[in-house]
Structure I
Amino acid sequence: MARARAIVNHRYTAGVKALRWLVLVRVCGCAAGSATVSEQGRASTVAPAYVYAAGPGGEIAVFKLDRISGKLAQQGSVPAGRSGALVTDRQGKFLYVASDGEVAAFAIRPKNGSLQSLGRAPAKGAGTNDLAIHRNGKYLLASNERSGNVVVFNVRIDGGLGPAEAYTAGASPQAVALNPALDFAFVLNPATITQFVFNTGTGILTPSRERPVTLPAKSNPRHLAFHPSGKFAYLIHEGTGNIAGYAFEPTSGTLSSLAFQTISLLPSGKTGKLRGGDLQPDPTGRLLFAIDRSLDTVGVFKVDAETGGLTLLKHEEAGGKPRAVAVTEGKLNPILLVAHERNLVSFNVDASTGALTQADTAPLHSAPAALAVASVR
């Protein structure tokens with residue numbers, strides 16, 4: 001009897017050990033499998049990005065951007081009329097185009113970046129030349145050079161444009177910009193920067209109590225871009241080929257009356273007349289890229305995170321006379337896009353040194369005036 005019990009106990013203990021081992025193996029196997037699936041998921045969920053180039057030619061060229069390699073794949077084109085500016089919302093769902101005194105709205109199809117028209121809305125004035133979209137995606141601003149106003153559109157849930165209101169913004173608005181962190185708007189004119197408080201509940205622009213920022217005579221300002229932090233703004237002058245940096249003062253919601261720095265786009269040791277074109281900071285705010293339409297290079301500047309000061313790192317060959325730039329996040333490092341008269345070039349950016357490595361080139365049928373990148377979320 002005792003011997004029988006011993007045999008039963010031995011078999012029971014052995015069975016428990018075997019069961020524990022089986023459970024352990026299965027758990028480990030599941031964990032390993034889950035890790036593998038998770039790693040594969042992370043590797044396969046790099047959100048696609050689409051690049052849009054437009055200009056006087058009347059069409060929007062569409063490209064798919066590989067955010068790992070920087071390679072470009074042509075996706076066709078869409079007619080849009082003579083275009084002077086492009087902007088996308090933060091979610092990469094919608095594209096807006098300033099065209100012939102109107103603003104055209106498009107939905108971006110996430111699978112291939114193709115565009116579905118959402119209609120056109122009058123911009124309440126001729127010469128629509130720049131666009132800015134609020135970070136919440138509910139308002140779109142358009143500047144009108146010949147009408148002297150800036151228009152605020154309500155953006156519907158489907159991305160289409162609703163009612164609009166025009167505000168006097170200066171003699172001849174060249175560009176419009178929104179602070180990316182706080183609700184203030186800025187309109188660039190030939191001699192001044194007009195400043196507004198932006199009510200995001202109503203879409204109303206209220207002129208600042210502070211005076212407009214006065215710009216140097218004959219500097220011919222062209223484009224205003226904010227640092228991602230919202231603490232600084234950079235202005236490129238077409239007449240002088242300089243970049244001017246301004247500090248943003250959050251208490252008053254205005255830019256400093258004087259630039260804290262003015263730096264030339266010219267490579268060291270060279271002289272000549274410049275025609276400042278476009279500039280954009282990278283999404284991390286560590287670098288600023290600027291082009292001049294009389295040079296064949298891209299100026300790469302390091303940004304001091306505390307002061308906003310710019311230090312020229314290098315001038316990189318751009319492959320032709322550049323017209324517009326855009327920067328987007330890549331899988332590992334930022335990717336810079338430069339549009340020339342007849343082609344679009346992508347560069348992988350070394351975030352630590354600012355060095356550019358050309359990734360790809362794709363042809364354009366007409367000279368572009370603007371670039372935009374939509375990163376699908």
Structure II
Amino acid sequence: MRLATAGLAIATFASLVAASAASDAPPQFGDPLPGLTASQSGAFADGKTEFNSAEGVNDGLGPVFNGRSCAECHSVPAVGGGSERLVTRFGTTTNGQFDPLAQFGGSLIQDHAITRADGSTHNFAPETVPAAATIVVHRRTPPLFGLGYVDAVPDQTFFALAALEAQRGDGTAGRVNVVTNVATGLQSAGKFGWKSQVPSLFVFSGDAYLNEMGITNPLFPNENCPNGDCSQLKWNPRPDMNDLGDGVQAFDNFMTMLAAPSRGVITSDVTAGEQVFDNIGCTSCHMPTMHTGSSDIAALDNKPFHPYSDFLLHDMGSLGDGIAMGNASGREMRTAPLWGLRAITRYLHDGRASTLTDAILGHDGQARAARDRFAALDADSKSKLLAFLNSL
């Protein structure tokens with residue numbers, strides 16, 4: 001009896017040690033934030049289920065769309081990640097200003113459409129780039145890991161950061177994309193999207209639900225007209241509000257509580273490479289550390305995090321995509337966060353670069369000086385810098 005009790009105690013101790021070790025381990029791609037309450041963990045799990053769920057015609061899918069679920073595009077290396085899936089945007093220039101050609105459904109192409117085979121009473125056609133477009137670009141699907149931290153940064157932090165960068169006087173200062181938050185009606189700092197054109201994960205959720213899946217919702221209640229032809233909507237099988245807000249909230253919960261990428265193995269070369277990264281000026285925009293403000297989620301409340309981005313707009317010269325969004329010009333792009341870089345296989349906003357070296361050399365505009373300093377590095381310094389990037 002004593003032996004059995006002792007054996008049970010040892011087994012219990014071993015399981016506690018194992019559980020403690022697991023809880024101390026850094027989160028893997030796709031894991032929730034550490035330290036969530038039971039209620040928050042449940043909301044994350046429910047949100048992940050919704051994120052994975054494929055929409056159908058009865059749910060309001062379409063009439064035109066890019067994916068049937070969020071996870072269809074956000075899946076690498078785990079649900080909530082990015083992918084090599086590209087979307088197409090188009091427009092033109094009218095009287096010197098960017099014109100999204102809204103009359104043709106611009107600026108985003110929805111390259112799928114519902115048909116009778118899906119249960120629709122009408123065969124809708126996928127959108128195509130109109131002949132009037134003189135700007136046609138692609139954008140890669142970015143990962144969503146850790147964006148709850150970014151969402152928890154107060155707007156004033158981004159304005160203060162832009163002011164500090166301007167004080168440096170080195171020509172690399174970024175600026176805030178001030179946009180209207182459709183959830184509040186207020187002017188807010190843009191944080192998300194390739195142009196920082198989206199102010200919050202909640203708005204991001206509603207925007208993607210409509211524009212990527214065709215699901216109307218309280219934030220975005222108006223259906224997209226296929227290629228701008230609103231007469232097509234007379235055949236829309238779900239003309240009512242498709243989502244009453246619960247789906248949008250579920251997506252927001254999942255993304256908000258999705259853990260940030262942990263670091264890979266940090267070797268001496270990685271450490272030396274980070275110093276090179278700083279020395280040549282990359283941290284002017286790819287800022288290593290930021291801090292959240294107050295949050296109802298303890299795991300996000302006044303926490304440091306390491307995105308390697310300032311989330312500001314920078315003039316990228318020839319690397320700009322020509323598309324204006326909010327107050328962002330065609331030459332401006334948001335500094336892409338570098339955390340989780342080791343899980344990305346194509347680089348830059350349009351996936352044009354297949355190697356990190358090509359991505360760095362593709363920089364232009366305000367990043368040109370740092371690019372040229374990289375190009376001038378000796379082979380050993382370049383190798384160490386790349387080792388650092390591959391550890392993110």
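Derivation of every value follows stated rules applied to the coordinates shown; laboratory data play no part. Treat the numbers as computed from the prediction; the structure is a model and nothing was measured. Cβ atoms are built from the backbone, for glycine too; each structure is taken alone.
Brief remarks on what is shown
- Computed over structures I, II, percent of Cα pairs over 16 Å apart, for residues 93-220 alone reaches its largest value in II.
- Among I, II, structure where helix-only ellipticity at 222 nm (-39500 (n - 2.57) for each DSSP H run of 4 or more, over all residues; to 500) as derived comes to -4000: I
- Taking mean count of other Cβ atoms within 10 Å over residues 69-76 as the criterion, the largest value within structures I, II is that of II.
- Given 45, 38, 22 for Cα extents along the principal axes in Å, for residues 237-348 alone, calculated: source structure among I, II: I
- Computed 22.8, 90 for Rg and Dmax of the Cα atoms in Å - originating structure among I, II: II
- Largest in relative contact order in percent (Cα under 8 Å, 6 or more apart) among the labelled structures I, II is structure II.
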